[in-house]
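In structure tokens below, several structures.
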Structure 1
């Protein structure tokens, strides 16, 4: 039987590019847990994609997933654009190489392994789990920012 998951993700970067963080709140049945991480030099877009990747990596393949994010880049990318980008040789409409190709490739692979519904949610709108993912991602970015400042 396929396990069902409700996942809410978010990413953050201080400086964009700069120190960044990603986070996800995962729910399955009565269980809820959080995962998060950081990068020293990144962008918000990369962290949004990484949050989804890390969340999907953490669940069993073959799962049924509703993945929610306030990132239009992630949700529109996966719903409408990633397959086209792949078919165009990872180039955008202008023929330029697509940014974050490796992350998009991994998301497409994870999508093949799971039944994923990609859902956009408005950020900072009182959605409890999205607000929590946002806070976790920002905290990770802050920790990395402070670590870099203290090391300098």
Structure 2
């Protein structure tokens, strides 16, 4: 039996817009226990993805280049999601086979993929879900447990 992304993707999504600060995005990730946030533009279209790695990298670069916070000329500067996110992320659709999604994740060394309505044409960037390595592990465990019961 061939499984599809649509069978295991999560549709309860937390998203962030491009103008949000990294502080806001990080708080959202911590609050909901997620490691990546799809980034939407003003029209609600997917334009990027922000991962914990993106946040760590951006804040460590910022910290390394920032002047002393105690210097008289220091100003508060906040990085935005737009500055740290990965643009034009790889995507799949609900109809994508799970095997294809896993191969893509393994070959690109990523832990999750936004799920969009279509890969081209209308709905090309309309976010409908997300599939992550955790979702795949849950399916594998469910299948193993079912096999043990049989």
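Ranked by relative contact order in percent (Cα under 8 Å, 6 or more apart), structures 1, 2 are led by 1, which has the greatest value. Among candidates 1, 2, the computation of log10 I(q)/I(0) by the Debye sum over Cα atoms at q = 0.10, 0.12, 0.15, 0.20 Å⁻¹ that gave -0.35, -0.49, -0.76, -1.21 used structure 1. For Rg/Rh (Cα atoms, Kirkwood Rh), for residues 20-99 alone, the highest value in the series 1, 2 is held by structure 2.
When distance in nm of label points 7 Å out along Cα→Cβ at positions 60 and 92 is compared over structures 1, 2, which one is greatest? Checked 1, 2; max of distance in nm of label points 7 Å out along Cα→Cβ at positions 60 and 92 sits with 1.
A value of 3.4 was computed for distance in nm of label points 7 Å out along Cα→Cβ at positions 108 and 124; which of 1, 2 is the source structure? Of the options listed, only 1 reproduces it.
Readers should treat all values here as calculations from the given coordinates under stated rules, not as data from a laboratory. Keep in mind it's a predicted model, so treat the numbers as computed, not measured. Cβ atoms are built from the backbone, for glycine too; each structure is taken alone.
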